[in-house]
Structure P
Amino acid sequence: MIKISVLMEDTCGQAGCAYEHGFSVYIETEHHRVLADTGKSEKTVQNAQKMGIDLSRADTVVISHGHYDHAGGLLAFCDINSSAVIYMHRAALGDYYHGGRYIGIDKQIGRLANLRLTEGRLDIDKELSLFSDISGRRFWPQGNLVLSQKQEGQMIQDAFVHEQCLVVRESQTVLISGCAHNGILNILDKYNGEYGGYPDAVISGFHMMKKTGYTQQEKDIILRTAEELAATGIVFYTGHCTGQDAIGLMKPVLGERLVQLHCGDVFELQVPADGKKKG
C-alpha cells in the first residue's frame, strides 16, 4: 500500500491547510516515509502538523528540481528533522531565473550535512529509485521558454538537466515528478527505457499553466498530450503548474484517469481494475 498526503499545492482542499504556489507530497510505504519536494515555505511543515503527520519520522527527502517552490520549505523541515537523507540533482544548485527574477534554491541547502547530490539513475533500494538525464523534446512545455539559467555571467535557456524523478515500487508503482519541465511524455519515455513499461500512477504537474490564455495551437498540443497519456493506461494525479484550464481540456480525454490534487488531500494509490497498458 502506498499512501499519499498532499502537503502543499496551489489549490485549497482540506479546511485549515494553507495553500500557495508550490508542491509537496508525503509518501508512506512499508519501509519508507518520503517527503517529495517541500513547497516554497515553512507552510508545508505547518500543514503536515495540521494533518497529524510527524515529519520527524521521514527518512528520505527528494527534491525534484532547483526551483524555490519545490525546495523553499526544506530548511524549515531540517529544523525538525536533521537525519533524513536528502536527494537532489547536483545541477539543482545552479542559478535559475524567470525573466529577471531569481527562482533558484537557497544556497544554504548546498551546505546541509545530509544532502546527497545525484546524477543519472540511482536505485536507493528495492522500493525507491531516482532517474534524470531526460533528453526528449516531444511537446516540450512552452512555459519553459521564459525560464533561464545563469552560467559564467550569461543567461541561457534552462534545459532542465537539474530535474529528477522519483519511482516508488511496492505492489504498484508510482512515478513522482514535481513539474515535468522536460515534458511528461518525454519523462514516460525515459521511464520506459530505464524500467520497462509504465508506472501504475503518476503524480506531477505538467507545466501547462498560462495566465494569458491558450492559442489554438497550444490547445491542440494539450489535447494531443492527453490522448497519448490516455493510451498508456496510467492514472495521473496532477495540479500545481498544470493549471485549471489545461485540466479542463484534458479531463474529457482522460476521464477517471486524471485526478486533480488539492492541498490536504490524503489517498491510497488506486488503479482501475482494467490495469495499465505496457509500453
Structure Q
Amino acid sequence: MNVCTSDHPLPCLGYGLGLRVDHYEALLEQPGNVEWLEIVSENYMVPGGRPLAWLERFRQRFPLVMHGVSLSIGSTDPLDDGYLARLSALARRVEPAWISDHLCWTGVQGVNLHDLMPLPYTEEALAHVVERVSRVQDVLGRRILLENVSSYISFADAQLTEWQFLAAVAERADCLILLDINNIHVSAHNHGFSPLAYLDGIPAARVQQFHLAGHEQGGQLLIDTHDAPIVDDVWQLYLEAVRRFGRVSTMIERDDHIPPLAELMAELDYARQLALPLLQDAA
C-alpha cells in the first residue's frame, strides 16, 4: 500500500466502493478493479447473525473502512456512550483502516432525525465540536475522519465559511478529513460560493479520503441523493481535488437505484483514468 504523505500514517487504499447488499455475491465472485470497501458502521453494529458473517468474508478479501451516520458530533445532546461502545466493538472486530462520520448533527433531545443537518459556522459551535471530536478519539483510541455534508440552508450568524470551519475542526481536534466532492459541488450551487475556493481552503495534510456520488435537481437546488451517475461537473471538481491533494483514497457511493456492479466498476475505472496523468506528473 502507498502512503499518501509523510504527514499521513494511514495508507492510501486506491479506489473502492461502498459495500451494499445488492453486490455482496458479485464482489466476492468477481472483485475486478475494486481495491477496498467502505461499510456503513450502523449496518453491522449487531451482536451476530448474517450481516457479521458476510462482513467477515469481505474482511478476508478487502481492506475495509467504517463510515457512520449517527455519531451526531455537532448535537447539543451528550455523546451517546452506548453508541460509542458498539462502534468501538465493531472496530475491534473489523480492524478498519480508519473510521469516519459526518460534520453535522443528526438528532436532539434523544430524537434521531435520520438526516445530516448542517451546523452554524460560529466560534461557539467550533469549540463545541472540537471538544466532542477529542472525546470520541479518546474513546476509539484513534483519529477519525469527518466528512463535509451537503446543505440547503445557511445560518445568518455564521462567522466562518464552511471550509474554514471544517479546516479549523481538523486542525484543533487533530482529526482527518473525508472530502465529499459531490457535496462541495451541491453546496456551492445551493449557496453560491466557489467550489475551488473551498478546495483551496482545506489543509492537504488532513485529507485522507474522497467520496464521489451523484445528485438530482430539486427546483433551484441540487439534492445529494446518491442515486445517479456522477456528472461531468463533479468529475471536473474531482480533477481539481487531485491536483491539489494528490493521491487520496477514492470511493464511489450509490445508495438508491443501485445499478449492476459492472456499472460502478466502470465509474471507478473512469476516476482512476482521470487521476492518473496528474499523479504521474506529480511523481
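Readers should treat all values here as calculations from the given coordinates under stated rules, not as data from a laboratory. None of the values given here were measured: they were computed from a predicted structure. Cβ atoms are built from the backbone, for glycine too; each structure is taken alone.
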Note: Rg and Dmax of the Cα atoms in Å, for residues 127-214 alone at 14.3, 48, derived from one of structures P, Q, originates from structure P
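Have a look at P, Q and say which one yields -6000 for helix-only ellipticity at 222 nm (-39500 (n - 2.57) for each DSSP H run of 4 or more, over all residues; to 500), as calculated.
Working: P: -6000; Q: -13000.
Checking each candidate, the match is P.
Using the calculated result 0.35 for FRET efficiency 1/(1 + (r/R0)^6) of positions 71 and 231 (r between Cβ atoms, R0 = 30 Å, to 0.05), pick out the matching structure from P, Q.
The read-out was computed on structure P.
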Can you say which of P, Q returns 4.1 when distance in nm of label points 7 Å out along Cα→Cβ at positions 47 and 151 is computed?
Q
Quick one: distance in nm of label points 7 Å out along Cα→Cβ at positions 15 and 39 came out at 2.5 when computed from one of P, Q, so which one is it?
Q
